[in-house]
Structure 1
Amino acid sequence: MTAQTDTTGPVTTVFKVSGMSCGHCEGAVSGEISQISGVNSVTAVAKTGEVTVVSATPLDDEAVRTAVDEAGFELAGRA
């Protein structure tokens, strides 16, 4: 028996974003991250500061940081 190393399928990553305080903030962050190639869905929660991203492949942290910056917030890292 061999271990399967196939990594096809969606990848879920949770990021911490500082500065979100309302639904508008969630929408701004979600909208910018959604524009990154390969992103399938984004769920931002202002109360926790967590942004869950489902993508076709692992995302480049710098691309996410740039998108969050464009929305006017700061990427604190991965949760």
Structure 2
Amino acid sequence: MTIGGSIALIIVGAILAYAVDFDLSGVDVRLVGVILMVGGLIGLVIGLVRIAASRRAVERRPPPAVREERYYEDGPRRPY
């Protein structure tokens, strides 16, 4: 589940739990909203942990040092 999907579940769950006043026989809409919010929160935590773990797994090494050497040939000398 992505972070966006988790946030969407939290939003839908909050709407069902706090804003909807609708009764279905055999279904508690508020409980369904709370379950969606908890599932979205768990998915959000797992997504953030996976992102943090993938960032730690990549070693950040400094760029290699560049050593530049120049060799010049001695040309014929001119008398001054």
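Taken together, the values in this text are just the output of simple stated rules run on the coordinates, not laboratory data. It should be emphasised that the depicted structure is a prediction, and the values quoted were computed from it without experimental measurement. Cβ atoms are built from the backbone, for glycine too; each structure is taken alone.
Quick notes on this one:
- Computed 8.1 for mean count of other Cβ atoms within 10 Å over residues 22-29 - originating structure among 1, 2: 2
- Structure (1, 2) behind the derived value -8500 of helix-only ellipticity at 222 nm (-39500 (n - 2.57) for each DSSP H run of 4 or more, over all residues; to 500): 1
- Highest-scoring entry among 1, 2, by distance in nm of label points 7 Å out along Cα→Cβ at positions 14 and 70, is 2.
- Label whose coordinates, when volume of the Cα convex hull per residue in Å³ is calculated, return 154 (choices 1, 2): 2
- Largest in relative contact order in percent (Cα under 8 Å, 6 or more apart) among the labelled structures 1, 2 is structure 1.
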